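The structures considered in this document are given below.
Values quoted throughout were computed directly from the atomic coordinates according to the rules given, and no laboratory measurement underlies them. Bear in mind the structure is a predicted one, so any value in this text is a computation, not a measurement. Cβ atoms are built from the backbone, for glycine too; each structure is taken alone.
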Structure P
């Protein structure tokens with residue numbers, strides 16, 4: 001049976017894709033869960049129009065994100081923490097702290113966008129990747145200094 005996905009289904013496709021599946025899978029799971037619609041000529045036409053609009057919106061969003069990335073590429077943030085001997089921190093600096101410091105500089109960044117491999121536990125200067133979009137990543141310089 002040929003169907004049009006209304007949501008992304010892992011292992012099958014993304015929203016708007018036209019895929020062939022077994023009749024039972026479509027009738028018993030995808031259609032009742034509202035994850036797909038039958039692929040009639042009219043629905044194909046509607047989904048093509050919707051996909052074009054989604055692509056246009058995605059391009060606009062990507063352009064605005066690229067503009068934000070261009071502005072962010074030269075920023076550096078300073079995080080002031082308490083530290084003991086040998087520059088070891090009492091605690092650590094995580095993605096929440098870095099996202100908050102970037103947001104204080106006027107950029108809308110969520111902690112999930114900060115791709116920190118592990119929490120920072122020593123004073124110093126670090127380069128941290130920030131994933132603004134699945135295709136756009138910016139390196140932000142993070143200064144961790146003693147209070």
Structure Q
């Protein structure tokens with residue numbers, strides 16, 4: 001038995017909160033598709049979306065697509081996940097302009113194995129990459145005293 005609920009309050013003709021989980025035999029739906037400002041369901045579409053397949057500005061789920069994503073596969077501007085694809089990608093396999101991960105592929109890449117124009121990995125440290133990531137994380141990756149040894 002599935003769960004269907006949505007708030008009576010709306011914004012731009014969308015419910016503020018919509019929940020759709022599981023099958024709905026009455027509508028002949030095998031899985032719930034929640035559509036709202038905050039959407040929670042098997043498939044979720046909204047500004048904030050949480051579900052197995054989530055699409056939204058903030059998306060959390062197995063497959064997350066949007067602006068800021070967190071998921072097994074995250075695709076977005078800021079993507080976090082096992083496989084992260086985005087402008088800033090953080091994950092086991094990260095692909096993006098800025099990529100940080102076990103395997104990082106990008107213009108600026110930081111990881112155990114890194115491929116790109118400016119890379120910082122266990123095998124190679126480009127001075128441009130060290131400087132970029134040092135500024136990017138404000139001394140978290142490379143403490144101030146050690147920065148000169150990487151130049």
Structure R
């Protein structure tokens with residue numbers, strides 16, 4: 001098991017951050033890491049997600065939404081092939097620090113047989129999370 005977690009403070013309330021996070025249609029305009037999400041933001045639904053890690057190969061996968069709690073948490077689980085090979089539970093957690101300050105926590109828990117062999121890929125993934133965090137901060141604070 002390997003866990004990557006990043007965070008950033010955004011000068012906006014959790015509702016505004018949530019609105020930007022859940023507006024999948026706008027991702028190509030502001031998000032350099034998750035370049036596309038297709039699907040309905042409904043608990044249990046399947047999404048089609050395209051990512052572009054910096055210095056890595058882009059990929060598309062089809063995770064299922066595990067948690068969808070407005071203004072608080074959005075979480076999905078994806079896999080490479082069959083369960084147990086390379087699985088990822090991706091999450092976004094919004095914590096209100098103050099009236100107009102949100103802590104945006106962005107991470108993923110990786111598990112499966114291939115995890116010990118993909119260290120460099122996970123380093124690129126972490127950089128992608130940080131790029132997305134900086135970009136969602138800019139997007140939320142400019143509106």
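Please compute mean count of other Cβ atoms within 10 Å over residues 63-70 for structures P, Q, R and give me the label with the greatest value.
Q
Using helix-only ellipticity at 222 nm (-39500 (n - 2.57) for each DSSP H run of 4 or more, over all residues; to 500) as the calculated read-out, with -8000 as its value, let me know the right label among P, Q, R.
Answer for the origin of the read-out: R.
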- Task: Compare Kirkwood radius over Cα pairs in Å across structures P, Q, R and report the one with the greatest value.
- Result: P
- Message: When relative contact order in percent (Cα under 8 Å, 6 or more apart) is computed for each of P, Q, R, which one produces 7?
- Response: Q
- For 16.1 (Kirkwood radius over Cα pairs in Å, for residues 39-94 alone, calculated) the corresponding structure among P, Q, R: P
- Item | Source structure (of P, Q, R) for percent of Cα pairs over 16 Å apart, for residues 71-134 alone, computed value 45 | P
